[in-house]
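Following are the structures in question.
Values quoted throughout were computed directly from the atomic coordinates according to the rules given, and no laboratory measurement underlies them. A quick note: this is a predicted structure, and the numbers were derived from the prediction, not measured. Cβ atoms are built from the backbone, for glycine too; each structure is taken alone.
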Structure P
Amino acid sequence: MPTHITEQRRICVVGAGTRFLSGISYYTLRLTNSLARTHQVSAILMRQLLPSRLYPGREHVGVQLTRQEYDPSVRVFDGVDWYWLPSLIGAILFLIRERPHVVVFQWWTGTVLHSYLALAVVARLLGARIVMEFHEVLDTGEARLAPVQAYVRRVLPALMRLASGFVVHSRYDWKLLEEHYGFGRQSVALIPLGPFDHYQAAPKALIGREAPASCCNLLYFGVIRPFKGLEDLVRAFDAIPEDEIENYWLTVVGEPWEGWTLPLDLIAQSRYRNRITLINRYVRDEEAAAVLDGADAVVLPYHRSSASGPLQVAMAHGLPVVVTRVGGLIEAVSGYEGAILVPPQDPVSLRRALAKVAHLRGQRFANPHSWADRVARFDALFTSLSVRAGLMKPRST
């Protein structure tokens, strides 16, 4: 139970459900549960984001891949479908019953924009303050579709005008969003992602580690997309001299999206194919937990990225990481002693980094991020919004 009842707020988090399971699904759940330790919290989940046949990971839509659950104290509406009826009516009635002081919208894809706009209008009519938390400007796959990009550019500003405050995860995102849309006079809080430590509590599947105990097992973990740069890692692995390859193993876990199969083709053609484990699908929590337990280092050779769930997973496990010096990832690893930064799209530099990270094998590093710190930062934002709205007086110091 919270110790400061008078400071308790009613908060509603609006974000991704688990039907279209993704990193945002896990983040929405973890943030909601963390806020629920000190506040009265509810959640409205986006259920059917779009017709399943149009989703890159259509094979696992609706499949129960996680055992993560919302805290029993959290009231959950699951959820809103893109076609609205009757789900949006239920969500609006849920909002009216909950009467939140603050509604926090998780932004990551244009598929939810029309639903967010409708819910935000209702929330404002109910007197709630609205906070938008940006995970990126727009999904990279959607950004390549001109009609979707044009739609978001025209409609998102209307949603942003309803917001009293914004949350970004890095100064990189702050600048990017300011360039695209501007924040006006609304409050902006820089709150890095909380640790993705949910796999640590998951039971372990018996899928084992193929890599010999004597070598460094390099793990790529996450969906395989053009901007993720997995092909650079495969090329760097292939460039390891024959007299050194016995010291390395490569494990790749993920499914291809957007038809991006080049990395899989390179794996099939690799001269070290017998030293590569490929799990070409979206894995369940217990499988992910086992894979992470068997890894010696995580390698994420992204070409661009605002943030990375797999990076947060790696740091939550204390694993050494090799990550490219792009976007918000530079700030994400600030203070993490197990990180090796390399230039993007540079297999030669990546190859050198593999040699460095192999020397860190067996070491574990402290994660500088915590959910308690994130909740404290959200509380500071909520307080500032209340003060600006004249709903409460600032504390004297």
Structure Q
Amino acid sequence: MIRIGIVGCGRILAAHLRGYRLLREAGVDDFRITALCARRLDDARKYVCRGQGPPQRAPVSNLPGDPLAVGDEYLSDFQRDVEVELFSDYRRMIAAGPIDAVNDFTTHGLHHQVAESALTEGKDFLTQKPLAVSVAAGRRMCELAESRDRVLAVFENFRYTPATRQLKWLFDSGLGGRLQMILLGYFALWWAPDRIVAQTPWRHRVIDGGGISLDLGVHFFDQFRYVGGEIETVAAQTAILEPRRFTRDATKGRVVEAIDCDADDTFFAQARTLQGVEIQMGASWAGHGKPTLVGDGTVFYGTRARVSGTEIAMDDGTSTELATLYEPQAGPRQTSRDFPLGLRDSFALSQNAWLEGIRRREPPETDGREGLSDLAAAMALLESAHAGRRVDVGEVLDGTLREFQRPIDERYGLLDA
């Protein structure tokens, strides 16, 4: 039995509990969540038992598919055979709690600190994206996990979505031809024009790992790397279009909270993979009026087809849905690899990959090194904007270029890492 201790009980926990519930419903019965840790014990009590404890905070999003729109999930919905222990100090939970593994949902700046405690105590570890607050912090996590023979994974749900799995199959199989370019543009879609992202002010502070380039960049680059290969170079500009952000009363629009921001809320970038795929991308948490979306979602151009959102347009003029092409043609072996246990929920699939890695004592698909590569590509956006030049992701990955990150590494004692 794999006993899991969770650190951090914010709103996103509901979506993760749903993933664990779906795993149990699919027949995975060799894990239990045996401990929860939150700075305020009442935050942990919100998720233990339906009908007991304080009420959960309402979701902060109503966008379809957004995990922050998920609520009303409880441990008691899928496990009633364990007594969940509650902690207010993650170090105490890791040292004394009834756990074998740790699932971390803390702020970006805490990931490497929680990981160090867990890995040193011999616990396997799954952290939210991004892997860490800086590349140096992420590298230290990977090295520690490898030296202790622990399974380190980063929760990266983008690559486990059906559309991403199907995209990779489309280009790997040759049906879409050779991938040539990717276009991404999401403007004013989330938290615009000047809302505090997810009601979490730390996401707007550089020292805490805030900013859209890091927060969403790792998602985008993980998908691009998975479908199109390793990112070689990045040229980028970033901006803070809304230097002051607000939370407003839902009914009367009165300002409840206001903060000053020093982390980017907008970026524009061009990237290139080692395989020669050209990527044009931009995203913003700012923008007044209404959202702007490039295509029906990220657009992938191959030498035989274009995929926009989930629609494939072929050179012969025909078009169809990606899933419609995948389901009959991919075959059972491919489908079982992409969607083990018949799961389609990206959270459950990511969790299952980590648990399978623990069972087999081997790195899962999205292991620490994968997370480190995603982190380096996202940090390359920020390093490029800071340096005013195109940068090689390799020089960010190995620490040769870290000027943007230097104050962060100094703050966390990572300058020697």
Taking volume of the Cα convex hull per residue in Å³, for residues 215-310 alone from the coordinates of each of P, Q, which one would give 92? P
Please state which of the structures P, Q yields 14 when relative contact order in percent (Cα under 8 Å, 6 or more apart) is computed from it. P
Please state which of the structures P, Q yields 3.1 when distance in nm of label points 7 Å out along Cα→Cβ at positions 151 and 383 is computed from it. Q
Label whose coordinates, when semi-axes √(5λ) of the Cα gyration tensor in Å is calculated, return 31, 26, 23 (choices P, Q): Q
